[in-house]
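Given below, in the form of structure tokens, are the structures.
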Structure 1
Amino acid sequence: MKNAFRPYLSLPVIFIFFLQAPGHAQNFLKTSGTKIVDQSGQETHFKGMGLGGWLEMEGYMFLTSAFANSPSEIRTTIQNLIGVDSTNKFYDTFRKDFVTEADIKALHDWGFNLVRVPFHYDVLTPADSPGVYLQSGFALFDSVIAWCKKYDIYVILDMHCAPGSQNKDNIGDWNPSVPSLWEDTTKQTRTVEIWKTIAQRYTNEPIVAGYDLLNEPHWNLGANNTLLRTLYERITTAIRSVDTNHILFIEGNQYATDFNGLTPPWDKNMVYSFHKYWNTNNAGSIQSYLNLRTACNVPLWLGESGENSNTWYTDCISLMDQYDIGWSWWTLKKFNTTTSPLNVPITSDYQQLLDYWQGKAAKPTVAFATAALMRMADRLKFGNCVYLKDVIDAMMRQPYSSATLPFAADTIPGTVYAVNYDLGKIGEAYSDADYQNNGTAPTTWNQGGSYRNDGVDIEPCSDQFSNGYDVGWINAGEWMQYTINVTKAGIYNINVRYSSGQTGGQFLAKLDGNVLTPSAINVQLTGGWQNWQTLAITNVPLSPGSHAFRIQVVTGGFNLSSYTFLWLSTGIDSKGESTPTFRLGQNYPNPFNPSTIINYRIPKNSRVVLQVYDMLGRKVETLVDERESAGEHSVSFNAARLPSGSYLYKLQAGSYSQIKSLVVIK
């Protein structure tokens, strides 16, 4: 068979790169009581990331779960549309682009020291050809191992899909029409042989921390899980016949949570690996595993966790650190995600494929479908992904710090986008009513499912003054804080872009803890959740430097898009004296259609010029240009000829000047 080899005969040349002299065996990680240690006896605490989806596709990662959920279903669906040859080419490209050296370097730079490599057994050996092994599959292992060696990152190889499947789920690639792993002894024997082949290949490679023998078994195997233990012991015997160097990671039944019958340990170099999803982050949630560690004097490893909010990530990792347990997260990248470090935005033509497969669109041509799939494969490259820095910050910094950091470089004068609140823990950078999934309702922490992974609800936005997203589903008591850097001291107006489909919304605006207005700001009905208007917080004095700007909700029921800080004046005259008798009032009403009133006061007889400008600085109207006496004045402005939008109006009276903004709504 092309690109295949039979084990235990002669090793291919590519093996040579990984084989090292026996004298280097002391470099391997090993267990020492309840710890994993390096060659010097120093404890190694895993901070890992899973490469899920690379060698075992799951429907939810690629948005196909409605019609193709398991790896085999996904491949069959693609093959039925574009044919066998094009499917093979797509998978070759997909796997080449999904994990590259750039991905491993990024993990190193972010602070990870481990990758867990989940794989489908048929990547290494064809389903219908026992005893035949694919060099192309092992080459994928070899490449990631080589990159990890370069960046000092350990590797754990994880059999995610065993022959016949170890569970009745898409994650094991279960096919109910054929016997499972637990119902077919030949599949059990084949699993043993695959692991022996893997171990023989990497026996002398110390960057491989060990072997995760079976991901998330889930089967009725009796109270003592006798068959599971028997299979584990068979795999262990086979591995130890060729490899005495590597740690064996043992997962319990019931998705790596049930370790009944798997004690006492049967190997001197093994770790119990549990998984943790969608529950509370407290000692009680892991107490049974802590008891297991104490009773057996064996290390624990949280081999898989994630798919939750940033707050849950921070709390879980803090819990693991408290109890000295290493961890590995799920997973590095997915299509249209907020929960992974890397988001792969889908293309419009891939969406057309999804629509076709769900019966919502006509069947595309083979050429169109093939090109669409190849474009998505290209998007998997690290440089084409969207880096979600909030996820990494929640995992790598926030467990150890309550400090906040700016999400964006918000320089004032300028616009601050509502979704760019600071990076940090809940209660420090923001507060939100629903912020994690603890296994009870509500399970959704970001109602809009967009942009960031905190509790703040974010959705795509049509407002022209947004960055494409807004904060929605706003409730009483919630708040967001922004670090702003004021580069120009003076008096400002803050134009708040909002929308509302109901009445009664109110919020407070704060600067460095001080409320900017005498009372809560009322949010008016705009006639729809994407019908955007502007309200102004007027005459706000700002000094140079860094400030904390906060929007605190009193009564919910509105969306927020952006806050534009408009510089009006220094607040002092040309002689450096304050000018309390010079005043440009805020137009009323505002927003308006078509007329509004502007009031102003001048301190002495002066030539007065009052003009209106668009946001590009172009003059669109002169309202006053004449000499006027000291005192109060008023002028009406009819904007019937102007399109909807934000405008500036400037008053110049002798050496005094001031600028404010107004909004025309039609």
Structure 2
Amino acid sequence: MAFDTLLVANRGEIACRIIRSAQDLGLRAIAVFSDPDADAPHVRMADDAVRIGPGPVGESYLAADRIIQAALDSGAGAIHPGYGFLSENEDFAGAVARAGLVFVGPPASAIRAMGRKAEAKRLMIAAGVPCVPGCEGEDQSDTTLIAAAEQVGFPVMVKASAGGGGRGMRLVDRVEDLADALALARSEAENAFGSGDLIIEKAILRPRHVEFQVFADGHGNVIHLGERDCSVQRRHQKVVEEAPCPVMTPDLRARMGQAAVGAARAVDYRGAGTVEFLLDASGEFYFLEMNTRLQVEHPVTEMVTGLDLVALQIAVARGEQLPLAQEDVRLDGHAIEVRLYAEDPANDYLPATGHVDLWHPAKGPGLRVDTGVETGQDISPFYDPMLAKIIAHGPSRAVALDRLRRAVRQSVLLGTTTNTGFLSDVLAQDVFAAGEATTAFLDETYPDGFPAHHPDETATALAAALFMEHDRQAALGRSGFVAADQLHWSSATPLASPLSLMSGDEVSDLRVCAIAGGWAVSLENRDLTVSVQPGAGPKLRAQMDGATVDAVRVHVGDVLQLAVGSQRMAFRRVRAGWREEDGAGGGRIAAPMPGLVLELGAEVGAQVAKGQTLAVLEAMKMQHQITAPVAGKITAVHVKPGQQLASGDAMIEIEETGT
């Protein structure tokens, strides 16, 4: 099993993470890339890189034959799949072995057993691991699944049998909604995992999501490295993870750890894996699933154990024994991780794309930022919207949380919409600070969704001053030499200049006047003086009516992007004669994000009801229902199934009837 070259069959931050450990071990690391990723950080970081196809995942990162051929052509002796894509694909693992290569992961038989939730659940029941009541039979008819749901009682969870990550998963409260949920979950599962098989489970309300990191070698040794609490989730996708779990006790850890190790032994596991449980308020726990791969949230385990999990994976793949036994595992302090996404939490978490005009990750004691993006990169619509993971470690949970709050504010990505403000707000909640968050936390904290942020007067005044500073510097650049003592001198009375700034859908009309050492900004209800301290780079410090404001800015044409604290804002300068492009409104439906039209249920002339699903758009590995904003008659359909859309592209037009 010896090898000196490792091909990483992935992209983004996890590819960078694996390449780093591989190179630290003295291995030669090979990257693969699609056309949009040709100049991505993981490609330049690797010792060599191989193109595997165009942007769509089916033609690149899911093209198993191309990846295996890339490994053979580059002299790799092993393939590490990372997470996502082919990491839990039993056929891929088998094909890697048949090609004479080492798969850095479990055997195909273990992936097969745990990758199908129905089979995994049957195995766990046989192994004595507590499981949630439900239906995991082979009969996949709607009639059978609906009958099973009625038997276990609502609410129920509909889950894709062949995958995870929140895809192919629906919570259903009423039998009347189950048929539609089955259809959507089945379609999403088929597109994500190549299998539309589903299972039904009784929904355990308000549990904690607690998972155990397990490791097994080829010599019969199986251990766990403690647990992670991953209860803060949106759409069944994790947002915040921490280790250890805030309510864990030594006795509960021993019982859950023993169950996790037993689950791994039941499938003759090898390598890194995660056994996930639901933990209720009484201390009872239930097997949820086993992820037969490295987890996104593995850094929190690394920070509390001091272990390099990727290095351990490689050692096991080489046939080595685990270098530690269960009694050697020590948990030191506390670690918390958040996922930075390109998405808009105030707009139902819709994915976002765009150009990264600035990426400045935080640095400091106890901090770690795992990322696969950099300034100047484009965020593609083809892949998962996660941009980075921000992790903080400390001797206590309180210290780790304080460090993470600061790191989220100081990690600045400008150029596309991110969930920075949302993450900061989540970490500030008293329920989270007290360690009391369950899987219901986000729904209970934001019952009406996460509110949109509107820049306050201070931020707007700062933006106005920065636009005027920008104009001043541009004018000086065109004027040639001007003596320093003449820069702010004038014999005339200073005149206020009108300035209109748009942020989101709101336009602010201001008047800005140059004063000694800065600017006087008049807003509708307030006057402010702003003095921007000179300095190189995007960081700045301003004095605003005696208060100090630290910010980060990027100017691109008539758009100023501004980071103040945890808020990320964009201001567009509205010039004379300029008008905003007509957006979607009334009965006009535009694509809310870049995506692929999977289904289309709209025909010209058809009558539709408000809220009726007219199309399904796939973007960043998730499916999004496009519904009618008004009741009326369809007058135009501008798209067709299989068409790739850009954000804002016209899709459907409806003549409103008002009924």
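Can you spot which of 1, 2 the value 1.00 was calculated from, given it is FRET efficiency 1/(1 + (r/R0)^6) of positions 521 and 545 (r between Cβ atoms, R0 = 30 Å, to 0.05)? For FRET efficiency 1/(1 + (r/R0)^6) of positions 521 and 545 (r between Cβ atoms, R0 = 30 Å, to 0.05), the value 1.00 is produced by structure 2. Out of 1, 2, which structure matches 89, 63, 53 when Cα extents along the principal axes in Å is calculated? Answer by label: 2. Suppose mean count of other Cβ atoms within 10 Å over residues 273-280 works out to 23.1; of 1, 2, which structure was it derived from? Label of the source structure: 2.
Computing mean count of other Cβ atoms within 10 Å over residues 137-144 across structures 1, 2 gives 19.1 for structure 1. When distance in nm of label points 7 Å out along Cα→Cβ at positions 81 and 441 is computed for each of 1, 2, the one that comes out at 3.5 is 1.
Every number in this text was worked out from the coordinates using simple rules, so none of it is lab data. Just so it is clear, the model here is predicted, and its values are computed rather than measured. Cβ atoms are built from the backbone, for glycine too; each structure is taken alone.
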